[in-house]
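All of the numbers you see were taken from the coordinates with simple rules; none came from a lab. Because the structure is a prediction, the values reported are computed rather than measured. Cβ atoms are built from the backbone, for glycine too; each structure is taken alone.
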Structure 1
């Protein structure tokens with residue numbers, strides 16, 4: 001049974017550090033929560049495990065208070081220690097991630113094909129992520145386009161989140177292709193007004209329901 005309802009993935013903000021001087025993961029998280037994000041992913045490859053754990057515990061508490069889902073990118077052992085969920089890629093041992101996290105934590109898995117989506121079901125995923133368009137923030141991911149997103153959504157009972165180049169101009173197309181939610185990085189973290197950007201994206205999500 002899934003540990004997260006699809007509507008809790010509808011606006012999924014991935015944190016960033018370095019887009020804007022003086023703006024880091026905390027600032028992005030606070031603005032995203034206030035603006036109406038339903039899920040936050042802490043993506044901080046630049047941090048060591050100890051520093052990441054402290055930050056994760058802080059942000060997990062803020063998300064829990066706000067009723068926002070919270071996961072950590074890749075670092076499954078840190079996620080388990082922080083009492084958080086995790087999001088992993090195909091090279092990160094998805095089945096092992098479930099074992100490390102335990103049965104209750106949220107697990108997301110990046111997939112590119114219907115076959116990988118069905119394998120994610122077996123590995124214990126609660127949702128899958130699909131890269132839709134090319135973007136510098138996910139340079140190693142192969143974009144699948146809207147057709148690829150739709151093929152994955154049609155092949156799995158898991159909620160699908162579209163990520164990669166998603167912004168207010170194309171978000172409706174992602175949702176229309178079968179995604180339960182949109183995931184953004186630079187569309188919030190790199191813009192001058194993060195709060196307003198999040199509110200705008202939330203409005204788009206709400207009108208598509």
Structure 2
């Protein structure tokens with residue numbers, strides 16, 4: 001058996017070696033890297049301008065903004081099949097919403113919507129509140145903390161993703177015939193797992 005290489009193989013090698021030259025790297029810098037850099041500066045301008053190093057919320061602002069671009073790219077320009085792509089898009093949008101909730105810190109308002117408004121009072125007038133008002137305030141604050149913790153846990157659960165050992169167990173329990181008939185992966189996958197958010 002004789003092994004030969006086609007012309008396209010040699011052209012590919014030539015192209016790869018050309019990409020390592022100094023002049024091509026300069027060309028790539030002006031052709032691609034610099035325009036992307038300027039586009040990113042513009043896209044993240046507000047987050048960069050407002051960024052401070054003493055609070056995690058600024059890190060979340062950068063992450064949220066980058067996710068907005070990623071979700072737009074995957075939703076409208078993605079090449080993945082719709083079934084799994086749409087699930088990823090939904091989870092990314094949920095993460096953006098959770099990050100917005102963390103930023104706005106309106107958990108007391110959400111708790112008040114569930115349990116009723118607390119009495120508006122000055123900090124120093126707290127002793128003037130009745131026992132019922134104080135009890136209601138404690139319930140609202142407790143519920144606000146529960147909502148915040150729930151959303152915080154949901155955020156990290158989505159970013160972490162599903163346990164692939166569960167999928168392996170499902171695969172092991174099914175025959176090859178069942179696997180080929182059904183979309184086992186598509187049915188199991190829920191779109192979570194940041195390490196899979198790419199196109």
Of structures 1, 2, which gives -12500 when helix-only ellipticity at 222 nm (-39500 (n - 2.57) for each DSSP H run of 4 or more, over all residues; to 500) is computed from the coordinates?
-> 1
Compute mean count of other Cβ atoms within 10 Å over residues 109-116 for each of 1, 2 and report the one that scores greatest.
-> 1
Thinking only about FRET efficiency 1/(1 + (r/R0)^6) of positions 53 and 93 (r between Cβ atoms, R0 = 25 Å, to 0.05), which of 1, 2 has the largest value?
-> 1
Among 1, 2, structure where distance in nm of label points 7 Å out along Cα→Cβ at positions 69 and 157 as derived comes to 3.1 | 2
If mean projected area of the Cα convex hull in nm² comes out at 21.7 when worked out from the coordinates, which of 1, 2 was used?
-> 2
Structures 1, 2, by FRET efficiency 1/(1 + (r/R0)^6) of positions 61 and 189 (r between Cβ atoms, R0 = 35 Å, to 0.05): label with the highest value | 1
For structures 1, 2, calculate distance in nm of label points 7 Å out along Cα→Cβ at positions 149 and 165 and state which one comes out highest.
-> 2
